[in-house]
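Each in structure tokens, the structures are laid out below.
No lab work stands behind these numbers, since they all come straight from the coordinates. Bear in mind that the values here come from a model prediction, so they are computed numbers and not experimental data. Cβ atoms are built from the backbone, for glycine too; each structure is taken alone.
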Structure I
Amino acid sequence: MVTLSGAHTIGRAHCTSISTRLYNFNGTSNQDLSLDPTYAAQLKQQCPQGRTNPNLVVPMNPGSPSTINVGYYMDILANRGLFISDQTLLTNPATANQVKQNAGNSMLWRSKFAAAMVKMGKLGVLIGDAGEIRANCRVPNG
């Protein structure tokens with residue numbers, strides 16, 4: 001999963017998906033303390049508190065938002081993982097080691113990522129009544 005998480009190197013995230021990390025982390029009125037303060041301030045400018053506009057987005061990897069690279073892992077090591085799940089990779093020694101490996105060796109990560117994508121592509125796709133197309137990818141349809 002650490003390898004596939006590297007897909008977060010490209011694309012954008014809706015501000016609504018990170019707002020609790022910036023303004024109300026764990027039910028407090030504070031930001032997530034594991035987030036780099038400078039990066040948090042930048043995100044707060046792009047995602048003002050209380051705004052629910054679904055069109056407000058931020059790049060997942062601000063250094064190179066349209067390029068697949070190991071910048072995602074370098075951001076995590078600098079406490080600039082956009083999602084909680086990204087930054088959590090440093091809380092376990094095994095996953096933290098993989099983050100460090102990937103950040104330090106672009107060719108290794110690219111090779112592992114390509115192999116993981118091929119493997120994932122071989123998973124059986126559910127069709128008909130066996131699966132569903134979610135209206136919201138984060139939750140099963142009601």
Structure II
Amino acid sequence: MVGKVLSINISDVRGIVKTSIPEVNVLENWGLEGDAHAGDWERQVSIFPEEALIKVPEHKREEVMTAGYTENFTISGIELDDLMAGTTVKIGESEIYIVKVGKEHKEYGRPYIVSREGRFGKAVKGGKVKVGDEVTVIKKES
């Protein structure tokens with residue numbers, strides 16, 4: 001199964017909406033160059049699969065769809081079950097090892113669904129990523 005990168009988003013300060021950019025350099029064992037969440041920890045990169053939007057309750061949909069990006073990569077085309085913890089995905093030239101799905105829950109805007117269904121991981125291989133690049137699952141732990 002091959003997916004694709006829909007958007008790339010970074011911010012230089014934590015806790016604010018990210019700005020969309022056309023391409024980024026992912027730094028091995030660090031994360032996205034210029035992003036405040038990059039660093040020496042396990043949630044260097046955040047990935048939101050567009051397919052998770054189906055899990056948004058009807059009363060939250062408009063709020064989630066019109067809020068700004070809070071994830072680094074928005075992707076589509078990969079089944080949610082194929083993006084679980086223990087999976088390595090190739091995004092453009094980079095490789096991201098998914099450490100966990102979800103984090104502390106937020107109740108508003110885009111963070112509502114990203115905090116529940118976002119994939120958070122480590123950059124195990126650096127490289128360039130551009131909007132439109134392919135996303136593939138390259139290793140899945142059983």
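Numerical summary
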| read-out | value |
| --- | --- |
| Structures I, II, by distance in nm of label points 7 Å out along Cα→Cβ at positions 92 and 116: label with the highest value | II |
| With relative contact order in percent (Cα under 8 Å, 6 or more apart) derived as 34, matching label from I, II | II |
| Read-out log10 I(q)/I(0) by the Debye sum over Cα atoms at q = 0.11, 0.20, 0.21 Å⁻¹, computed value -0.48, -1.24, -1.29, structure in I, II | I |
| Given 1.00 for FRET efficiency 1/(1 + (r/R0)^6) of positions 28 and 124 (r between Cβ atoms, R0 = 41 Å, to 0.05), calculated: source structure among I, II | II |
| If Kirkwood radius over Cα pairs in Å, for residues 12-51 alone is computed and equals 10.1, the structure in I, II | I |
| Value 2.1, calculated as distance in nm of label points 7 Å out along Cα→Cβ at positions 4 and 84, assigned to which of I, II | I |
| Which of I, II yields -2000 [helix-only ellipticity at 222 nm (-39500 (n - 2.57) for each DSSP H run of 4 or more, over all residues; to 500), calculated] | II |
